[in-house]
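Dropping the structures in below, format is structure tokens.
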Structure P
Amino acid sequence: MDIRNLPEPERKIYNRIRSQYKLRFDRFKVGETTLRILKPADIEEFLAGKDPLVNVSEFPFWVKLWEAAMVLSYVMNQLPASPETTVLELGAGLGAPGITAAAAGFSVTISDYEDIIMDFQKINAAASGVQGINFTHLDWLHPPELAPFDIVIGAEILFRDEFFQPLLTVLQKYLKPEGCVYLAHDASRRSLPLFLNLAKEEFDITLGKQVIRKPEKNVTIIVNRLTRKKK
């Protein structure tokens, strides 16, 4: 990726981050769209000596392009898209599903809770040549006022049990009555069935699977589609 090709605002963000961390761009192709994803080259720089095995809440999960985010990107690329259909990505991390959705023709808002994460999202959108995305801070414990969305998506956003109920509140707050939610997670996540057991009180849930074949170990990704129960 030639950094000189970035628009000036994103180029300034890139140079600021590069002054603190080692960086690299990876390519990720979804259909006819090629995303350029900026990632930290050395995760230890972000850990700053913290041991994630001692406190999992301190691990910066957003620094990795998870397999679930890849699968969710493919899902968004296959859905019928139009600028009138609004999409909100929660806990977007590097932003691949939301950027893919915007490239496909949806009206997209990408959200997260830290400035540094959103800096990476903005660079990734610009580097991928995708414009028109809204970026917003979204704290699940104190969700801001936003217009409701047709589709809400998230990949690997169920790492912490204490955020299950806030996430359900966010889904109820931001999903249109006839809207739907797509959540993608590694099938091995202990938290997934726990969350779905809570969510089934308010949502009808369907399930799809995608196996990603890897030399060391296959990864099974679960994609759940949630819609509000009819009252």
Structure Q
Amino acid sequence: MLVVPSIDVENGRSRIVHWPGAAAGVGSPTDRPDRIAERFVEMGASLIHFVDLDGARSGTPANLEAIGRVASRVAVPIQVAGGMEGGDNIRLAFAAGATRVVVSMSIADKPELLHDCLEVAGDWLAVGLDPRPDRIAAYPWHRPAPPSLLELAGELVDHGVRRLVLSHGGARPDLGFLSELARTTRAELFVAGGSVDIDAIKGLRDAGIAGIILGEPLLSGAIDFAKALEAAE
């Protein structure tokens, strides 16, 4: 299972300062996404997740220069989320240096837009879903009744989506449910965030999850990246 460092970027800077040696008082802190990505790649990261917070708010990529700087410093894939809905937006991200993109759950209600995104990104497109039933039920769907997560996953796979990113907010992932979903869904499953620790990482690995995306826990040092990589093996 992959352990994927995530960098939330606003106005070209990481929302969270990364200082891997803070506990020992060594090294120096940085909020530069390119330097943060470089540090994680040096430690073994094989994929970087980049969240364009400004792009998520505006609906169009807003931190393309920062994506480019990351791409110029690391030789691993860069996955970008935030403002990626639409083929033209994805083209901009790819031109800047992204190699994968994540679009929001809203695209499940917009098949024409989804197909537009798939035409550009193909297998490198992922759809982000919130697996919590109350969040799915509360979403303003353009259909008679809210779908279940299983229904959403099935629909998206039928349209050609091969990757799903399940964002848990602050909740702890339901390992039993995720194991069943991984067994029955014809798509790679990534888990983003949630209340996780080393034991939870091992549980996600055993559940058949393809990767876990972690932002603040890694950047703050709450979870040691080396130990997380070891737990994911």
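Annotations
- When distance in nm of label points 7 Å out along Cα→Cβ at positions 147 and 163 is computed for each of P, Q, the one that comes out at 2.7 is P.
- Highest-scoring label, criterion being mean count of other Cβ atoms within 10 Å over residues 187-194, among P, Q: Q
- Which of P, Q yields 4.4 [distance in nm of label points 7 Å out along Cα→Cβ at positions 139 and 211, calculated]: P
- Of the structures P, Q, the one that -9000 was derived from, the read-out being helix-only ellipticity at 222 nm (-39500 (n - 2.57) for each DSSP H run of 4 or more, over all residues; to 500): P
- Among P, Q, which structure scores highest (criterion: distance in nm of label points 7 Å out along Cα→Cβ at positions 19 and 171): P
Every number in this text was worked out from the coordinates using simple rules, so none of it is lab data. Just so you know, these numbers come straight off a predicted model, no measurement behind them. Cβ atoms are built from the backbone, for glycine too; each structure is taken alone.
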